[in-house]
Structure P
Amino acid sequence: MTPPVSLSTVDGVATITLDAPDARNVLNAASLDGLAEALDTAQVDDSVRVVVLAATGRAFCAGADLRGDTTAADVPTRYVGVLARLLSYPKPTIARVQGHVAGGGNGLVAGCDLSVAVRAARFAFSEVRVGAVPAIVSVVVLQRMPRAHAIELFLTGERVDATRAQAAGLVTAVVDDEAGLDAAVATWVAALRLGAPGAVRQTKEVLRRVPQLEVGEAFAWAEQVSAAAFGSAEAREGMAAFAQRRPPAWGR
């Protein structure tokens, strides 16, 4: 059998691909284990600067495998593990959404730092329409989506277009076709590679942590982070490169 998830790394970009198009890239034990393993592999690979989450076929991800054992206790646990990895991932992540997204698939999109979808893609939090609840996915989605949008989309389960998903905060950008997807991903990858790897990693931690802290605690922690960053080897190299009008070591 062909594995439902593949990983390839080219020029510092790791592409993790949901590759079970005939099954609409559903989330089951095999695909979730594949996602977790690929994310872990890319995380420890020092050559990887950016991770792209992609898919094949007409659907990006149709959510839970409704034809499989959806009550198995370990499937939700595996799903939590994948989403937790995305939320705490130290490297930038981009969702390349080439097709429809339903149920738990929305969590994969929301868990990435940036996401681009083709205009023809449709998004649905379809859980309530099959008697389920968008509980686990809400932990990730509600960090991006304002409550007013979530109320409508979660409660109705209605399919919406990519433009609406963008307005709701789920998607960063919408393009016309797959060529547009590749162009958007390439633009973001180029921009992300201009940042120092350690600084990008620490900036992701700032984005995660500061909103959870009281203002005084946030300033105290941020002061420590800032002082450490300005005293780092990366900062010395970056400032020297700026003064010498040359690309820094990480941007060459």
Structure Q
Amino acid sequence: MGEVSVRFLGSGDAFGSGGRFQTCFYVRSDAAHLLIDCGASSLVAMKRFGIDPSLIDTILISHLHGDHFGGVPFFIMYSNYVARRSKPLTIAGPPGLKTRVLEAMEVLFPDSSRMDLGFGIEFVELPDETDARISSLVVTPYSVMHPSGAPAYAVRISLDGKILAYSGDTEWTDALIPVARGADLFVCECTHFENASGSHLDYQTLMVHRRELECDRIILTHMNEDMLRRIGNLDAESAEDGKSVVL
């Protein structure tokens, strides 16, 4: 059983709170180089923290908001024109993923969705609550509560004998319980301190349900300015850009 590491390349929300990059986590093991989410600033974050985009085998997208998938067009363009990538790339996520990525490419760089690539891209659209094997990973998505024009997922990832769980963006839903149960690490969005609006989690609600999650470790991410001001007083570990953990 090898080592699995998680590097928080981007731990911010959609609005640049705290000057943080948008959501992007780099997961590395002997068998896998994975990005979980790829927000619009993710290529910059990869360069900042010395992660070679050419190493990435798979990009796993939780939902189709720009701060979670908007970096994919830039990643593809860089891979083709700068890195001269030849290694195939898998991009996995909810139904509608391929269409949304190609549409975004056309908005940002007209005709780019039809360019000749030096590498293959496989889009994998994941059905709800169904195990999907992607190379050395087993990914199980669970629908959560976050309107994004397509299903929004929390994901449970099995690799090298470890379980990594991620909430995606969502208000509280009992779907998070099977996602997190028994996980070595649960990365959980926590935008607000108290319940301010729907579609995102808040710290107070999360702590009410903390024992139900039954995970070994939880790290909070995707925090707004108010949450960031409170970090020192929280009874939970928090992410920051560049932070690394080993499972």
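No lab work stands behind these numbers, since they all come straight from the coordinates. What you see is a predicted model; the values in this text were computed from it and never measured. Cβ atoms are built from the backbone, for glycine too; each structure is taken alone.
Determine which structure produced the value 1.0 for distance in nm of label points 7 Å out along Cα→Cβ at positions 20 and 220, calculated from the coordinates; the candidates are P, Q. Matching structure: Q. Suppose helix-only ellipticity at 222 nm (-39500 (n - 2.57) for each DSSP H run of 4 or more, over all residues; to 500) works out to -5000; of P, Q, which structure was it derived from? Of the options listed, only Q reproduces it.
By the measure mean projected area of the Cα convex hull in nm², tell me the structure among P, Q with the highest figure. Result for mean projected area of the Cα convex hull in nm² over P, Q: largest is P. Relative contact order in percent (Cα under 8 Å, 6 or more apart) was computed and gave 15; which structure, P, Q, did it come from? Source structure for this number: P.
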